Structures are given as structure tokens and as C-alpha cells.
Structure I
Amino acid sequence: MKENQKEIAKFSQKDAENYPKYEHFMTEIVKAVEPLMDEAPPELIPGQLMKMRRELGKIYRILKPLGMKNALPFYELMTAPIAKVMDRWFETDCLKATLGTDGVIGFSASPYDVGTGYVLLHHVIGGLDGKTGTWGYVFGGMGAVSKAIANAAQSHGANIFTEKEVDSILIADGQAKGVKLANGTEIEAEMVFSNATPKITFLGLLKENELPADFRQQVQAIDYTSPVTKINVAVKELPNFISRRHEGAGPAPHHQTTIHINSESMQMLHEGVIDYMNGQWSRRPVIEMTIPSSVDRTIVQRDGDHVVLLFTQYTPYQLKDGPWDEEMKKKYAQHVFSQIDEYAPNFSKSVVGYEVLPPPDLERIFGVTGGNIFHGSMSLDQLYFSRPIPKYSNYKTPIKNLYLCGSGAHPGGGVTGSPGRLAVKEALGDSKKFLGIF
């Protein structure tokens with residue numbers, strides 16, 4: 001904290017003094033709100049007044065620790081533009097925009113749009129090793145998380161099949177009975193959990209007559225818009241930033257953090273959104289850079305080499321100037337690299353290889369509708385009671401024994417495991433015969 005304050009004081013002594021107060025405020029909000037992430041949203045069914053009272057009472061008990069002091073600031077954070085929230089705390093444009101960038105990450109919105117305050121909150125909920133708001137690198141890459149889960153499941157007798165495309169979910173008498181693979185193989189099961197997006201689950205893997213028409217209509221209306229293009233880069237040396245020169249082969253502390261580029265002001269972020277709305281990528285794209293190899297050397301082969309991950313926006317799914325072909329992706333990568341060069345002049349010449357994943361590629365390769373990494377926009381109308389749609393926020397579906405367990409369900413995107421855990425809890429409650437397993 002002292003080091004952060006020292007850096008902030010170069011721009012504003014007042015902001016340096018307010019920064020720990022802001023961090024404390026966010027920590028208090030997170031402590032109160034985080035339990036909502038570990039509980040299924042209440043079922044608010046019209047006509048069942050007593051049940052609605054009980055369910056709303058649960059929310060009150062969870063949020064009660066906020067107290068009157070934080071209740072109104074919490075309400076503002078949930079509903080206000082992130083630009084307004086930051087104006088309450090700080091006077092320095094670059095600090096406000098750097099912190100506020102988390103309010104638009106993965107979100108097709110301007111920092112001046114309502115709802116961006118919640119997106120910021122979503123990014124600071126959670127933590128590691130008892131430290132709130134902390135993110136971490138996974139040794140061996142993100143795939144190591146999946147492997148750990150797979151190993152644990154297999155140790156309990158699970159069978160795991162990969163590279164087996166699912167053609168459809170099998171339904172009989174209004175109940176899920178298993179899945180049919182693209183090769184024609186049918187796998188029977190007493191319960192089916194889908195980690196795919198709601199659109200793929202309900203509109204791609206089920207027949208039209210297997211779901212109520214109004215349910216299908218609501219699923220079709222889910223917003224999957226995404227402004228994100230991911231670029232994975234291999235470099236032969238670490239970025240050497242003008243603002244913090246680095247001598248030596250090893251990484252400095254700032255290389256091990258999240259690095260925000262083109263976040264000098266909220267207006268800069270907003271202008272990027274205007275470009276995006278006009279069907280073009282941002283002239284000054286918001287760039288979130290991480291260098292996992294600065295911590296985990298197992299993901300590189302040679303001394304000096306590094307892996308740089310770039311989370312960039314705003315980029316339309318469909319460009320005004322043509323499709324995302326190889327030439328267009330190369331052009332965009334060069335645009336992003338030239339932007340980084342303004343901060344770290346050695347970056348472009350250090351690149352030895354890269355991969356560009358615009359929204360259509362994220363959709364095609366990973367099955368995330370619209371390229372949206374959260375399985376649906378994290379806008380206020382698609383959260384909590386309404387995720388994925390109203391009346392079906394409790395992981396259940398109109399089809400018995402079919403559950404939604406991915407990020408399209410509450411609490412949404414992020415590496416939390418919460419949607420899967422909560423979906424299983426609902427399933428256990430529905431079927432007592434499974435209670436003996438856990």
C-alpha cells in the first residue's frame with residue numbers, strides 16, 4: 001500500500017491519501033456481498049407472497065452487515081456509471097481510468113454507462129489465501145485448473161470424454177435422459193448438467209418443441225455482445241516501459257501485475273467505445289496486459305523468453321471494413337503492438353509469435369456465444385434473479401433433471417466454480433438418492 005501511495009502521490013497527494021480509504025470501502029462491500037455469490041438467487045414467484053418474503057429476508061440478512069453507512073454507496077456502486085463512482089473518490093484522470101477499467105472489462109459499455117459500477121465490483125469479489133480482491137496465476141497455465149478438477153473427479157470414479165462433440169440432449173417424457181454425440185453414440189444419465197452457454201444449451205442442443213415457446217423467446221433475447229479480442233504473444237524479452245525503466249534479465253515487480261495501457265482518462269475509454277459502435281476497432285484500444293511467465297517459468301522453454309497475454313477492446317464481432325480474416329487479424333495485432341510501443345518501445349521488435357482471437361474466433365473455438373467470455377453480458381438486467389432469465393435463476397430448466405451449471409447462470413463469469421457448485425446443490429435437493437455421495 002505504501003508503495004502504491006508513493007506512486008499515486010506523483011500525480012496527486014490527495015488521491016494518495018484517499019486510495020487506502022477506497023480500498024477499505026471496496027473490501028467492506030465485498031465482505032457483505034460475497035455471500036450472495038455462494039447462494040442460489042431466491043425464487044420470486046408471483047402469487048406466493050410468503051415464500052417471496054422468506055427469500056427476500058435471506059438477502060436482507062446477508063446484506064445487513066453493510067449498515068446504513070455503506071448502504072447508499074453500495075446502491076450507487078451497483079447502479080451508477082463507473083466514471084461517477086471514481087469521481088467520488090479521486091481527482092487524477094489516469095488513476096480513475098486505470099481503476100475504472102475493471103468496470104468495462106468484457107463489457108460493451110462506456111465508463112459513462114450505468115451498470116459499469118457493478119462490473120467493477122464483480123472483478124474485486126473473491127480472493128486468494130485470505131486476501132480480498134486478489135487474482136493469481138495458475139502454474140502450468142489455466143488448463144491446470146481443468147486438469148486438477150478432472151483428476152479429482154476421476155479419483156472418485158468419473159469417466160471423462162474429450163473431443164466428443166455433443167449433438168443433442170436426450171429427452172423422454174419431459175426429462176433429460178442423457179446426451180447423443182455427433183458420432184451417433186448415446187450416453188444415458190439420470191441428470192444432465194450443461195456448462196455451455198444458455199443459447200447453445202437451449203437453442204442448439206434441444207428441439208424447438210421440447211421447450212415452452214415463451215422460455216425459448218426469452219433465451220433468444222439474451223445479450224451476448226462482446227468487445228474483446230484476446231492476443232497471446234511470445235516475446236524474447238520483457239517489455240521495458242518508459243515510465244519504469246528496467247535493467248537486468250529477470251522480471252521486476254511491475255511485470256508480475258496486471259498492466260493497464262491506454263487508460264489515461266475516462267474520455268479515452270469512451271472514445272474507444274464510439275469507434276466500436278461505428279463498426280471499427282478502437283483507435284486507442286484498452287489493453288490489459290499480463291505476463292504469467294514472470295511468475296511461472298514452466299510455460300516457456302528458453303531463458304529470456306516470455307508469454308504476454310493481451311486482453312484488448314473494443315473490437316466489434318462484425319467489422320465495418322470486412323471479416324476477421326487472417327489479414328485483418330494481422331493488421332489489428334500490429335495496431336495493438338504499435339500502441340504498446342508508445343509505452344514500451346522494445347515491444348514490437350521482441351515479438352517472435354502471436355495468436356489473435358477476435359470475437360468470432362472465441363465463439364468458434366471455445367463455444368462462447370458472441371465471443372462473450374461471461375456466457376452473456378454482465379449488465380444489470382442479466383444478473384442475479386434474471387440470470388440467465390427471470391424465473392430460471394436457480395440452475396433448473398423447464399426440463400426435469402437438466403441443469404445449467406456454467407457462467408450463463410448466477411453469479412456469472414470468472415474463475416469461481418460457483419455456478420457448478422450451486423447447480424449441484426440444487427440437484428441434490430431435487431434427488432435425495434444422491435445425498436449419500438457428498
Structure II
Amino acid sequence: MNFLKTAAAAAISIALLSGCNDETTNIYPPEPTEPTTVRFATYNLSFDRSSFEELVTEMQIPALEQEALMTKWFDDDLTDDERKVVEKIIQIRNVAAIIQTERPAVIMMGEFNNDGVGENQDGIKGFRLNYLAVPQNGLGTTSEDKQMLEPIQFAYAESFSTNTGLLSEFDLDRNGTVALPGDAWGFGFYHGQYAFGLLSQYPIDTANIRTFQNFKWKDLPGETNPTITNCEDEYNPIPEGMKCGDEWYTAEAWAEKPLSSKNHVDAPILIPTADGEKVVHLLLSHPTPPVFDTVTENNKLLNSAEIKFWSEYVSDADYIYDDAGVKGGLGLDASFVVMGDLNADPENGDGFLESIQDLMHHQRVNVLATDGVYAPNSLGSTECVALGDCGDSTYPDRITSTFGLRVDHAIPSNDLNIIDSGVFWPATFEEGRLLMNDERVGKYGNGKDISSDHRLVWIEAEL
């Protein structure tokens with residue numbers, strides 16, 4: 001954990017950074033002479049908002065204005081409207097503090113809303129300049145004690161198009177109308193909700209990014225149109241005109257249904273090492289959760305298929321095609337890290353577990369980092385299970401969410417030498433507890449109220 005030495009230094013940094021610009025995008029790390037260590041992290045930030053514009057507004061609040069509002073919060077002198085804004089600031093600052101504490105060089109950010117197509121960078125730019133590049137309190141934004149962290153800068157950023165909230169032309173939910181959110185290719189109340197982004201301290205090879213937003217579910221071998229299997233449930237009646245065993249999607253809808261509920265992205269990054277430039281492919285996705293099914297097993301099947309895609313991709317399956325029409329998977333000699341909230345626990349939960357188990361034990365994966373000595377873990381998760389607040393996991397030290405499942409993953413290829421890993425989840429006796437638990441904030445004082453209902457997961461590779 002990197003701390004600023006004095007409160008005065010923190011104040012000076014805030015004043016300076018409140019006026020900083022975004023001229024860091026051409027920074028390139030110097031050539032190293034010793035092994036390079038790179039920390040890869042994935043974090044579902046829970047920055048979902050009712051609109052993209054709302055998130056942008058919050059991200060563009062300058063640090064000094066944040067401080068003025070926080071002073072009023074500590075003094076209990078806020079109007080109702082100010083309190084709503086401050087509680088969002090608290091959440092964003094705590095998330096930034098968690099990132100500053102763990103200091104990844106690369107981070108996949110889940111649930112960071114965008115404009116739907118990933119072109120408008122205002123939200124990510126605001127997060128970088130007004131929160132990450134400003135010292136945060138490592139003890140928690142709502143702590144009266146101060147332990148200011150060093151700012152963290154990411155010279156490179158990408159935001160990606162998403163199927164969430166992208167309205168199809170079909171009645172996908174079979175309710176008789178075509179409307180959001182149920183008839184979007186991926187569930188969302190507007191295009192761009194639940195999207196994801198990427199921050200990196202190393203150059204992103206943008207010319208060679210591959211996206212698979214339009215890869216069809218039907219084109220993944222073994223996948224078929226889901227059928228009605230829950231046939232006698234009074235709480236989930238079969239839609240009028242359909243019967244048990246019927247295919248859920250019309251032939252026309254099934255022919256067009258994308259596999260990705262959001263997107264699947266291969267984003268290569270370029271890392272200078274003592275042996276020359278190293279390319280690592282970041283394989284990013286956020287599959288649909290395997291819950292909320294009614295008369296079919298749509299979500300369970302889709303979650304499993306979205307994860308299976310990566311096993312096929314790293315096996316260099318020749319049938320795979322990207323959004324540019326280029327065919328083929330990832331070369332068998334390429335280094336990679338599969339990153340994201342995969343909404344799948346290999347041992348527990350409601351989903352079909354075979355796909356996540358296969359991926360975590362794939363012959364091209366470093367199993368020491370998925371199911372061995374470097375599997376990410378924390379003391380906070382173990383305590384949460386022991387207290388009865390996080391379910392009854394098979395391995396309580398490895399869970400990554402307040403709902404007691406290990407759903408957030410950083411899965412490296414077997415040619416990457418993993419030397420450390422972790423889950424940021426302080427127990428009650430560790431520093432930083434107020435970053436994720438404070439009953440004074442929001443309705444519940446935990447989860448998305450205070451930071452996120454997911455935890456930052458990281459692995460460290462020596463290159």
C-alpha cells in the first residue's frame with residue numbers, strides 16, 4: 001500500500017491534480033533491465049446508473065468540489081439533493097481507493113456504463129482525472145482518520161460497445177411487445193448500461209483489438225435454441241400460444257441472437273521487458289448471470305456458452321469469426337489473461353458449472369492461479385462466511401462477492417509466471433474496512449451503497 005507522507009502533501013496533490021489535463025496518453029514505460037512484474041486486476045465496479053449521462057456528471061465533479069461536499073457530510077449539513085450526490089461520490093472514491101491500494105497495472109472495469117458503442121470517453125476520463133489521479137483515503141472515504149494513498153495513473157483507456165440495452169427487432173421475452181429491457185440483445189434499460197472498460201499503464205494495441213459482439217449463439221458448436229422446460233409452474237406460466245417443449249426463440253430471432261450479452265473482446269497490451277516487447281491478450285467479457293429464468297433455462301445456457309467461447313478461442317478454433325469478419329481463435333503460442341465478472345463459480349451457485357470448470361482447468365491455463373497455491377483469496381471473505389453473511393461456500397477464502405460466490409476471475413495462460421494474487425476484502429480487524437462497510441451510507445451501508453457488491457481480484461505475473 002503506497003501512502004502519501006503527510007496530509008499537507010495530500011492537500012497539495014489535490015490542488016494540483018484538480019487542474020490536471022489528459023496529456024498522459026503517449027507515456028511509454030522505460031525499457032526494463034530486470035524482470036518485469038505486472039499486476040492484472042478485474043473489478044465489477046457497480047457503477048451502473050439510470051443513464052450514461054448521470055455517471056458522466058458524477059465523474060466530472062472536481063476534487064475540490066468533492067471535498068467541500070464531504071466536509072458537509074461529516075458535519076451532517078447536507079440537503080437531500082446534496083446527500084444523493086455525496087453518496088455517489090463516496091462510492092466512487094472508495095472504489096478509487098481500492099484501486100490505489102492494490103495498484104494494478106491493468107484493470108478490467110465491469111459495470112462502467114457507456115454510450116453503447118464505446119466512443120464517448122467522458123466517463124472514464126473523469127474517473128481517471130478526478131478520482132484515480134487524486135489521493136484517496138485508504139481507511140475509507142467516510143473515515144475521520146486519514147491515511148492518504150498515492151494517486152494512480154493509467155495512460156491508456158478503452159471502452160467497448162455492448163449488446164446491453166441494444167434493442168432487437170424481435171419479441172425475445174415473448175410478452176407480446178418489442179421494448180426495452182426484455183427485448184434487447186443483452187438485458188438493459190438503455191444502450192450502454194452494464195458495459196465494461198479497460199485501463200492500462202501499458203500501450204493497448206488498438207489496431208489489433210478483436211471484438212465478437214455479433215458472433216451468433218447458434219454458431220458455437222453444440223448450442224441449440226432453448227426450449228420450454230418449466231411446464232407446470234403457476235408463478236411462471238407458459239406464454240399464450242406456446243407449449244412445453246417448444247423452442248423459445250422464433251427461427252428468425254435464433255438466427256440473429258448474439259452469443260455475447262455484452263461483448264467478448266481480445267485487447268492485446270504491449271509490455272516492455274528485458275527480453276523485448278511482450279504481448280499479452282486481455283480476454284474481456286461479462287456474461288449474463290445464470291438466474292432470472294422462468295419457463296426456460298435461457299440464462300443458465302447463455303452464461304455457460306459465453307464462458308465456453310473463451311475455451312474455444314484459446315484453443316484457436318477455426319470457426320470463430322470477429323466483428324471485422326476475420327476467422328480463427330487465439331494463436332496457441334499467445335499469452336493471455338481471461339478477465340471479468342463471469343457470473344460463474346466453479347463449485348457453487350445456480351449455473352451450469354462445466355464451462356467455468358473447463359476454462360479454469362484448460363490445458364492452456366496456469367492452474368496454479370485458478371485452483372492452486374496462487375488462487376486469489378482474502379481473509380474478509382472467510383470472515384463473511386463464518387459470520388453467516390455470505391452463504392456457505394465450498395471454499396470461503398476464495399469468494400469474490402457479497403452473495404457468497406466466486407464469480408470474478410483473472411485466468412492466465414500457462415506461460416505466464418504467476419508470483420502472487422489476492423482479493424481485496426479486508427476483515428474487520430484489517431485496515432480499509434470502511435471501504436466496503438459503513439452503515440451510515442445508503443440503505444444498507446454495504447455492497448453497492450459503499451463501493452461494490454463485488455471485490456477487486458488480481459494476479460501478478462513476472463515477465
Practice task
Work out the source of 13, 32, 24, 15, 10, 4, 1 here, i.e. which of I, II gives that when P(r) over Cα pairs in 10 Å bins from 0, in percent, for residues 200-303 alone is computed.
Solution key: II
Fill in the blank from the handout: Value 3.5 of distance in nm of label points 7 Å out along Cα→Cβ at positions 120 and 424 was derived from the coordinates of, among I, II, structure I
Practice task
Have a look at I, II and say which one yields 153 for volume of the Cα convex hull per residue in Å³, as calculated.
Solution key: II
Problem - With helix-only ellipticity at 222 nm (-39500 (n - 2.57) for each DSSP H run of 4 or more, over all residues; to 500) derived as -11000, matching label from I, II - result: I
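Every number here is computed from the coordinates shown, using simple stated rules; none is lab data. Quantities reported herein were computed from a predicted structural model and do not represent experimental measurements. Cβ atoms are built from the backbone, for glycine too; each structure is taken alone.
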